[in-house]
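What follows is calculated from the coordinates using simple rules that are stated; it is not laboratory data. For clarity, every value in this text was computed on a predicted model and none was experimentally measured. Cβ atoms are built from the backbone, for glycine too; each structure is taken alone.
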Structure I
Amino acid sequence: MTTPDRIENLPSVAMTGSARALMPDYLRLIALFGIVMVNVQFIAFSAMGGLAEPAGETTLDTVTVWLVNGLALLKTYGLFSFMFGVGLGLLMGSAARRGLPFGRIYRNRMIGLLVLGIAHGCLFFPGDILTIYAVTGGILYLLRDWPVARLVRAGVALLVLQAVIAPVLLLSIPETPADIVALEREILTQGGFLDAVVLRSIGYAFTMPLFLLVQGMSALGWFCLGLAAVKSGMIDDAAHPLWRRARRWCLVPGVALSLVGAAIWQWGAVVPGIVLTTAIAPVATLGYLGLIAAIARPPGPMMARALAAGGSSLTIYLGQSIILTTLFSAYGFGLWGAVDRLTATAIAIAVTAGLMMALAIWHQRVALGPFEWVLRKITYWGQRT
């Protein structure tokens, strides 16, 4: 779609040619489910126990964490970031067709993401990605006119650099004092909403600089590759040879090695496990992109509704955190630490599916999701749309 109503989605979905591009729709849908499986591990359980330490207390827990880390950690984040770069290319095309000042529109959009990201990080989930996207998205704006080959080289270089630096930064995080971990448990199992907000705001303030370094490089790298995919026309062509090569050469080796790295991380030596999991994540993500291209075919009625609901990905992403923190915190249903990790992951998947069903009904009367509407108003502030 090329209408401005759909461009404010996170990630934005449209088309660059005359034919409807289905790959972004499928990509976004899969990424939404993948990212919530990662996030719920830090919403339903301690986020302060050590990012680099193996998680899980029972065999079922450790197997669940292994699968989440091996199949989704860093990979679904890459998919989201790739789509952000796609969104920039599509927004550029829309602004040019409608004669709108792209610089002002893009600046407003980054401001909108920053505001929503800070609110999200402080109120609900300190691991927010919108703030990172707003900051690194400002750098991407400076690269918007680069040719495809240069964007690809920059993207690959950033992903390689992130794979080298991220393990060092993660392993350098000092162990959280036991009294802080105990305070986290007390607040999330007994405290009220304001207590949780204070805890999350402090966590957000301390972790965001690290996330900007660790995830910012990766995000910018995928931004560049996503923008290159739009400029080259690959995003509109699910049968492009490069997608087939990604599927053939990256999917099985990338996923297999990622699972091996996550297993080493979980049950063996932490350092080599983290290094392998981090280093192989971009390869697995490329494999996922190739696989998504293979399944991006005209959908049936039910899948079409799911893809359409997934268009409100900003609302779904924020809704996931709002609902899950309510379910797991003491001020809501008090499930924090009270269920196993497999159950928590199943709850997260169910919440995402429920949000999509609700949005499918919502879209029968309203074109934009609630948070897409907010972001669109900020993006086109002062412009006649």
Structure II
Amino acid sequence: MRDIRLLILAQFLTAFADNAVLFIAVGMVRDTPQAGWYVPALQASFLIAYVVLAAWVGPFSDSRSKTTVLIGANLIKASGVGLMFAGVEPLIAYAVVGIGGAAYSPAKYGILPELVDSTRLMKLNAWVEGSTIAAILTGGLVGGMLVDRSVSMALLVVLGLYGASALVARLMCPLPAVAAWPTGALRRFGATLRELARDHEARYALIGSGLFWSSAAVLRVIVVAWAPVVLGLASMQDIAELTLWSALGIGIGSMLAPRLIPLAALSRTRFAAYLMAWAILLLAIVDHVWAARLALLLAGVAGGVFVVPVNAVLQAIGHRGVGSGDDNDRANAGAVVAVQRFVENAMMLLATGGYAGLAALGVKPVPALFGLCVLLAAGVFLLNRARRSG
């Protein structure tokens, strides 16, 4: 239990810093002429490492003690913030933070099956997701508040948070590596991806989680542009507070998910995804702050109910292994998480990069919200149809 509590605390601290530094970076460029496309470009720069390093971070996580990986990843994130503090181009500095995030992610999720058995996996997953959402709620708000006052002070606070997360991870009992560093990591990554793609449950979970996170990422950057135009919000603190309603909803949905959707009933998740799409549509047609908050809350609740079961399915698959060959050909937890993050982040990179391009061409936030609603609903419909036919 001690290590579980420490993991949740370490995750809270690093997620708090992750979300604070995003709003700090946004606050640094919000008054520039290129802010319309620069904000989604910032989000895209963070994701590059997740896609490029996807084949290696999973094996790296499994070949080391995952607590050691958590410590190192936090230090890399801190170095990215240090670059930002030194005046390096934010797109480059935030990309370095993304390298730390890419290393952190498979260790964070891969460690869960090492701490609890499969019967408690969804509950622990919900707690980890819940701590992440709590960090998003507070981190984004604090980041927006600090950057409105002092960029330098805000960056120093975030540096301290990453250091504190590394220290908490250091207090956890060291866990042994679960695998040796493999030869041909890229080949193994491709093999794991193919194995998961052939499993209809894993394929649904992979693409479904990608749809959720890409939609959530685009929704957040659209709201940053939409809130000043439609609601008249001016400060980063007010804009951050608005985006936190969706995070609050995800936290609520994450806690409800184990009660509403057991692993054996994965197909029920499609209804939550459709509800999320309708909530985005509602946001596109409102012009009052409280109506916007409720729409974002509803979108978050639906999204949380959707994403927790698909995460748990992939973690369970990774823990038991996939594939039909010998042990060297089987995917373990870190490899499956790496593939999951690759799919999610490739879709997020495509979505946020695409929105940055559309914003540069002059597409306004309200039409972008309508488009996001349609794409999410259509994607889930086609995914569920393919799952039934498969």
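Quick rundown of the values:
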{"quantity": "Relative contact order in percent (Cα under 8 Å, 6 or more apart) - highest-scoring structure of I, II", "calculated": "I"}
{"quantity": "Structure (I, II) behind the derived value 12.5 of mean count of other Cβ atoms within 10 Å over residues 294-301", "calculated": "I"}
{"quantity": "Among I, II, which structure scores highest (criterion: Cα Rg over 2.2 N^0.38 Å, for residues 142-245 alone)", "calculated": "II"}
{"quantity": "Source structure (of I, II) for helix-only ellipticity at 222 nm (-39500 (n - 2.57) for each DSSP H run of 4 or more, over all residues; to 500), computed value -24500", "calculated": "I"}
